[in-house]
Structure 1
Amino acid sequence: MVLFTIPDIQLFWSTDERFMKQFRDGIITEFKPFSKYPPCTKDVTFWLPETNIFHSNDLYQVVREVGEDLIEEVKLIDEFKHPKTE
């Protein structure tokens, strides 16, 4: 524990990939702490009318205000427009 600067002995029983990937046979590396909670990716879909006054930055701002430091990234992944409505 001292050699790798591991702060908690319970981590040795962890099956968390973020812990296991930090160490390789024969190489001494310093432990890099990570969140106790695994990352969580959420996908949100909106159906908006053609005369849409919604801008994605408005949603990003609300998510960041509510989630504060818990939010790492908010991004638009895809947009879909039905071929018949174009």
Structure 2
Amino acid sequence: MAGLKRALFEETENRRCATVLGELVARSADVFCWCNRCGHEGIVPIARLIAQLGPEFPVPDVGVQVRCMSCGSKNIATHPS
């Protein structure tokens, strides 16, 4: 029974994996960024992010690497545009 539960858990985890930057190239999508502090929003080109962070970098973690151009906050939410 333990093997069945482990397999089910691994399958569930694989479905919940975050999208990585390299996957957005195939979809021709960029990354939408939203400042949780001031509400400023913008779109960052995927080519720029891949050049700086690499194609295996998770999209939700991009928010930790960028800063709001309006207020300077690092509290940024990101998702594919």
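What follows is calculated from the coordinates using simple rules that are stated; it is not laboratory data. All values reported here derive from a predicted model rather than from experimental measurement. Cβ atoms are built from the backbone, for glycine too; each structure is taken alone.
Here helix-only ellipticity at 222 nm (-39500 (n - 2.57) for each DSSP H run of 4 or more, over all residues; to 500) has been calculated and equals -11000, so which of 1, 2 was it run on?
For helix-only ellipticity at 222 nm (-39500 (n - 2.57) for each DSSP H run of 4 or more, over all residues; to 500), the value -11000 is produced by structure 2.
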Could you figure out which one of 1, 2 the value 1.7 for distance in nm of label points 7 Å out along Cα→Cβ at positions 24 and 64 was computed from?
2
Origin of the value 2, 9, 17, 14, 10, 10, 10, 9, 7, 6, 4, 3, 1, where P(r) over Cα pairs in 5 Å bins from 0, in percent was derived from one of 1, 2
1
If FRET efficiency 1/(1 + (r/R0)^6) of positions 32 and 56 (r between Cβ atoms, R0 = 25 Å, to 0.05) comes out at 0.15 when worked out from the coordinates, which of 1, 2 was used?
1
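If relative contact order in percent (Cα under 8 Å, 6 or more apart) is computed to be 34, which of 1, 2 is the source? Mind showing how you got there, number by number?
Working: 1: 19; 2: 34.
Computing relative contact order in percent (Cα under 8 Å, 6 or more apart) on every structure in 1, 2 gives 34 only for 2.
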